[in-house]
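Novice: Following are the structures in question.
What follows is calculated from the coordinates using simple rules that are stated; it is not laboratory data. Please read all numbers here as calculations on a predicted model, not as lab measurements. Cβ atoms are built from the backbone, for glycine too; each structure is taken alone.
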Structure I
Amino acid sequence: MWKKTNAMRQLDTLGLAYEVRSYEVDESDLSAPTVAAKIGLEAAQTFKTLVARGDRTGVLLACIPGDAELDLKALAQVSGNKRVELVPLKEVFDLTGYIRGGVSPLGAKKTYPVFLDEMAEVFEVISISPGQRGLQMLLRPADLQLATQAKLGALGRYSSEV
């Protein structure tokens, strides 16, 4: 059995529904498509949260489908930055309190602006990390938006576009 995470507690406080699914963690493959397969969802429905830094806004979080790559130029445009780059992995824990493979757009140790790929709206339910490897949290995209005040935008690049 799992313990409630800060992300789950944040949704509970707001009265928003979610479902938790657990999976076996493979340290050698923390990819979103692998996690999606383990919890019975499509990679496109399993969103990963990436930590980035804008030249104007500072740290921000981007939630994109598991089958996409982050388009840094698109994120810069949507977030009001001239330039955005991913935060080095070694800084992620200090900034968020989360480790790679367990970063959540909810419940980080500091509140950062969240940007959600507009593909989230295609699905009735999407999956995000609740802040712990081995767990995924399923919730309605509108509820994630409400809980994080996320701004929607086209943030993902897909292999056919790369």
Structure II
Amino acid sequence: MDLHSVLDWLQHTGWAVGLKQSDFMFPLVEGSHILSLSFSVGMVMILDMRLLRISFRSQRVSLMMQQLMPWTLTGFGVMMVTGLLLFAAQAVKVYGNTFFRIKVILMVLAGLNALYYQLKYYPKMAEWEQGSTPVGARIIAVLSLVFWFGVIACGRTMAYEL
């Protein structure tokens, strides 16, 4: 069975057809996706701005991360679930969309970027957070902003290619 057949099957499952045809559920899922994206990525951007020392300079990065990460991860979870539901409703068309593919690549890069930060800089944050942010952590913050702006731009642009 090839990928196209799997995607076709997925978008023709009863729940995916029901979601796509619903005058209530599709907009609710789409709206939840956009709101949770705003919430999750907004929190990430606040942390990135702090790492770049553009905002919240007097706040400790570790304290901000401790307070914002549960909200960020919750928003990200809702964003992923609703994104998968939206994908399933139009799987063949969405998969063929160039902006969707770029969006997925950017999300993977954003995830790898965050993972690298967690492994390389987070364990030693107490040593540097009161002084200047290491150059590597600032580069990670800039890349995070670029990747997430790209994800949002591609997500918005997808609608014009569908």
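Novice: One of I, II was used to compute relative contact order in percent (Cα under 8 Å, 6 or more apart), and the answer was 31. Which one was it?
Specialist: Only one of I, II returns 31 for relative contact order in percent (Cα under 8 Å, 6 or more apart), namely II.
Novice: Going by mean count of other Cβ atoms within 10 Å over residues 63-70, which of structures I, II comes out largest?
Specialist: I
Novice: Comparing mean count of other Cβ atoms within 10 Å over residues 7-14 across structures I, II, which is largest?
Specialist: When mean count of other Cβ atoms within 10 Å over residues 7-14 is calculated for I, II, structure I comes out on top.
Novice: Please compute distance in nm of label points 7 Å out along Cα→Cβ at positions 39 and 95 for structures I, II and give me the label with the greatest value.
Specialist: Top value of distance in nm of label points 7 Å out along Cα→Cβ at positions 39 and 95, among I, II, belongs to structure II.
Novice: Output the label of whichever structure in I, II has the greatest value of distance in nm of label points 7 Å out along Cα→Cβ at positions 15 and 79.
Specialist: Biggest value here belongs to I.
Novice: Have a look at I, II and say which one yields 0.10 for FRET efficiency 1/(1 + (r/R0)^6) of positions 103 and 127 (r between Cβ atoms, R0 = 25 Å, to 0.05), as calculated.
Specialist: It must be structure II, since only it matches.
Novice: Where does the value 22.0 come from, among I, II, when mean count of other Cβ atoms within 10 Å over residues 47-54 is the thing being computed?
Specialist: I
Novice: One of I, II was used to calculate distance in nm of label points 7 Å out along Cα→Cβ at positions 71 and 111, giving 3.0; which?
Specialist: Label of the source structure: I.
Novice: Computing helix-only ellipticity at 222 nm (-39500 (n - 2.57) for each DSSP H run of 4 or more, over all residues; to 500) gives -7000 for which of I, II?
Specialist: I
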